[in-house]
Structure 1
Amino acid sequence: MTTDEIERGFAALEERVREYCDEIEEASGEVRMDEAALLARMVTAAAAIVPAAGLEVMSRGKVDAAGGMYDTSYYPGKMLVLGRTDPVPFRPDNPDKAITDQFCVLREDGTLAELMYSNDTVLVDSLLEPISPGDALGVYGPELLFILYRGLLEHLEGQEALLDALRVTLEFIHG
């Protein structure tokens, strides 16, 4: 085997590696798009349980000297918290406000949103901004799919247990 043959073989190998990298990148993009479509379908299906399983989420409040909250207000409707991430440095609506906590939530209307809290020594306030399924996966990761699935499963299991208890109660009442 000559040096020229080795160099040609190496060049062919290098070209094939580049082709695979390009194909892998393209396939990875398709998978990410499919994940976003899956999350969008799951969000639509899960919206029905948000009124029953969701939380009332504070939009703003004041902090007293002992650290307790007072004069609080809440967002309309309930939300499911699906994920948390390291906060970005400042709020999009006001660069003077640092973000202390940042969450991905599912709202009753079936939309995803980012909930960003800011606080100083006296006031805690927040910003609720819509986020697309694709962007949510990019920021919060594919764990959103798992958390949403687990939430639906746990809600179903709770409903089954409640239905079983109601059946036992009715059986007892009707003898």
Structure 2
Amino acid sequence: MKALIIIGFAIATWHFIYEGIVAPSIRLHLRNELFKLRDELRAAKHDGLAADDEAAFWFVHDGINNFLNRLSALTIDRSRRLHHIYMTDEEVRATLEKHLQKVLNAQNATIRSVFDRTNDVIGKAMVTNFGGWFIYIIPLAIVIALAGSIGKAAKGMLLVPTAALDKLMPAHK
């Protein structure tokens, strides 16, 4: 029981440190990356864009702006809910596909590059926001993995001949 309390306290301490210090620092770095990407995108616009690339520029620019203050809200659950909306709302799906095609077909390589790198930043933010839970999942994964191997070992022990089993573990009398 004492070990469980110590383990629980250690896990809670880790979670507190991660959520209170580590994750905000990582998110700040990612936010700064978004600012750099937005500046790079704006520089490309300043250098001149083809008329066809204007819409793609604004889609990526506005997308970056939308996430500058929302990095901490990027969770797996919200991603799942957005995917559900995408799958069930035909209008949202059509709009997103239209915007995506504009960006992917942009003549300006900077627009496409900034779009790809922004997606990487958003992915890193999602992993960062889930990171505090890794310490809870790792022991659970170990238990699940061990449960499978324990089950296999139990099946094997059940079929061991009695003489071999008596040598390995004598019966209590």
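Thinking of 1, 2, which structure, once distance in nm of label points 7 Å out along Cα→Cβ at positions 116 and 132 is computed, gives back 3.4?
Label of the originating structure: 2.
Quick check on the output: 1.26 is Rg/Rh (Cα atoms, Kirkwood Rh), derived from one of 1, 2. Which one produced it? Can you show the working numbers first?
On the way: 1: 1.23; 2: 1.26.
So the calculation was done on 2.
Work out the source of -27000 here, i.e. which of 1, 2 gives that when helix-only ellipticity at 222 nm (-39500 (n - 2.57) for each DSSP H run of 4 or more, over all residues; to 500) is computed.
2
Determine which structure produced the value 2.5 for distance in nm of label points 7 Å out along Cα→Cβ at positions 4 and 76, calculated from the coordinates; the candidates are 1, 2.
It was calculated from structure 2.
When relative contact order in percent (Cα under 8 Å, 6 or more apart) is computed for each of 1, 2, which one produces 19? The partial results should precede the final answer.
Details: 1: 19; 2: 35.
Of the structures listed, the value fits 1.
Taken together, the values in this text are just the output of simple stated rules run on the coordinates, not laboratory data. The shown structure was predicted, so the numbers you read here are calculated from the model rather than taken from an experiment. Cβ atoms are built from the backbone, for glycine too; each structure is taken alone.
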